[in-house]
1. Which of the displayed structures (1, 2) returns the greatest value of volume of the Cα convex hull per residue in Å³ on calculation?
2. Starting from the value 21.5: which structure in 1, 2 was mean count of other Cβ atoms within 10 Å over residues 118-125 calculated from?
3. Using mean count of other Cβ atoms within 10 Å over residues 214-221, single out the structure from 1, 2 with the greatest value.
4. Comparing FRET efficiency 1/(1 + (r/R0)^6) of positions 262 and 310 (r between Cβ atoms, R0 = 41 Å, to 0.05) across structures 1, 2, which is largest?
5. Consider the structures 1, 2: one of them gives 46, 30, 23 for Cα extents along the principal axes in Å, for residues 102-189 alone as calculated from the coordinates. Say which.
6. Which of 1, 2 yields 16 for relative contact order in percent (Cα under 8 Å, 6 or more apart), as computed?
7. A value of 13.5 was derived for mean count of other Cβ atoms within 10 Å over residues 54-61; which structure in 1, 2 was it taken from?
8. Of the structures labelled 1, 2, one was used to calculate FRET efficiency 1/(1 + (r/R0)^6) of positions 110 and 326 (r between Cβ atoms, R0 = 30 Å, to 0.05), giving 0.20. Name it.
Structure 1
């Protein structure tokens, strides 16, 4: 079989079906990881030991590095234009879920962030890390996303390729500083964290693939996917991942192999029309909604099961939490996220007013 002759770069990132499927897979394993946390909280051992599910976040970071490059190719953007696009896409739904969490927090603070720790309301909305928990517990990942966006935006007016190179160099310098600096301060620890290597990985993948330095071969893709999955399995078995110190490598490298492997199947995925493929695509499309609301659905569903005295069976417990989370995530995508996206894309009404007519 000959190497895939891809049509990169795509300007519409939803057209890269392998990326959408990876988003779905990443979100699913994050949900499964948090179900295991709930299983421990309720003492039934549901999905016990599935700590590797947290690597779904690492996949998201790699995807983000790649997609920010894909979505800006041949687009003339400056810092403010790029930043505004990111804010309009990410913040509305996040703020909506954060406000819902705030209402719950004001009613009963113990329901929010049941894992413990002090909650910061202002940091929850600004995504500025201060060492405290966010109202929406997964908001910490968006802090890393927006820091990457800021670095990328600083160079975006030079074009995507130069922005990718300069952003990668900047982030790597920060990571090196973090390896030698005293990271007791939350802001310093955050801005020099090794997780930024994963955004660099995504940008490097884009550069190498789009410059035709690396060609995507489905045969090699199968091998890379198997090896990456095997590494994650071994790390889980030997309890190797260290989330704070070396996570960007221990989870970033195997997720890189899986990312490139699945990306190599793009033409096959485009041609196929199976139920599994379509299911993962739908979950991928709704992955942001699912990602943001699953902490709420897991907690609410678990409390309902406890009230019904139905938490003892770990398999039933895990299945119900998973189905409810994915289902509600898709409903939020259809009836909340999509309308918000359409609203953010609407042009201001003032633009339709003739220039010679004074604005009242």
Structure 2
């Protein structure tokens, strides 16, 4: 395929993205700008290749007579040896060759094209990082005084609001607003990608770092280029605090100390079982026995990494009220006071 190329280095996983549409490519570049790679030559070894086509989906590429293996809410999935075809009911076609880790994504709708590309990158990069024993956790992660703070919040719990609030204080640096990485030795690695807020959310961020995005099943978002925070990206950090979010019916949030077991149960959900991590399950699991057996060591490795993290961290619980700003202000004050006490 002729077109523009981008390269990214996700902690040793090299991704190449090629497209005949500059606008789609610019969205991907913005999403993963922290990982952008400028190779000295194009003979660099890549682990994943994604080709994006702003064009009519070529359904004739699905072998004649192939029956759908299963359906999801977004697509019908067809299998042919190591290649799977994800038909988004006429709106898009994704072809993934698992043997060569290469994707072809087709759509005439730029928003759908971009959304499919983002999700397949997150899904496939995530699985290859798992194989390197670097595991994603659905959490907001920042660093203060060399210590990592991971906040495991439920969907709609205000991770982005909290992240933006904390980063107003230059003493905090960012691991990830959504998916920091944890390793078996307890270290936390940065995975900063674009942030998203509900369209219309007041932001004190220059327009050049903002992009509108219409999602398929959810309300529109405004995407924030992580380059805006490039001077506040954290390095690899040691464990510090784990803070688990719990909803309450109150406008008075509070923070209490909890047992390590409680944190481990939350990590089982948000890391071991990958709950809430942005990906499409069908791009990770191929729903065959061999693939599922191969996943068992990954689940075990995630659990061990979670266990080490809990042992090396202090555990707290934040009771989240209705007011997201109040939740963020409470946590900011708590963290500032907590680390002031330890210094």
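What follows draws every value from the coordinates through simple rules; no lab data is involved. Nothing here was measured: the structure is a model prediction, and the numbers come from that model. Cβ atoms are built from the backbone, for glycine too; each structure is taken alone.
1. On the way: 1: 173; 2: 145.
The maximum falls on structure 1.
2. Values: 1: 16.1; 2: 21.5.
The correct label is 2.
3. Details: 1: 16.2; 2: 12.4.
Largest one: structure 1.
4. On the way: 1: 0.65; 2: 1.00.
Greatest value across 1, 2: structure 2.
5. Working: 1: 49, 30, 17; 2: 46, 30, 23.
Of the options listed, only 2 reproduces it.
6. Values: 1: 26; 2: 16.
Clearly, the read-out refers to 2.
7. Numbers: 1: 24.4; 2: 13.5.
Matching structure: 2.
8. Working: 1: 0.65; 2: 0.20.
Here the read-out was taken from 2.
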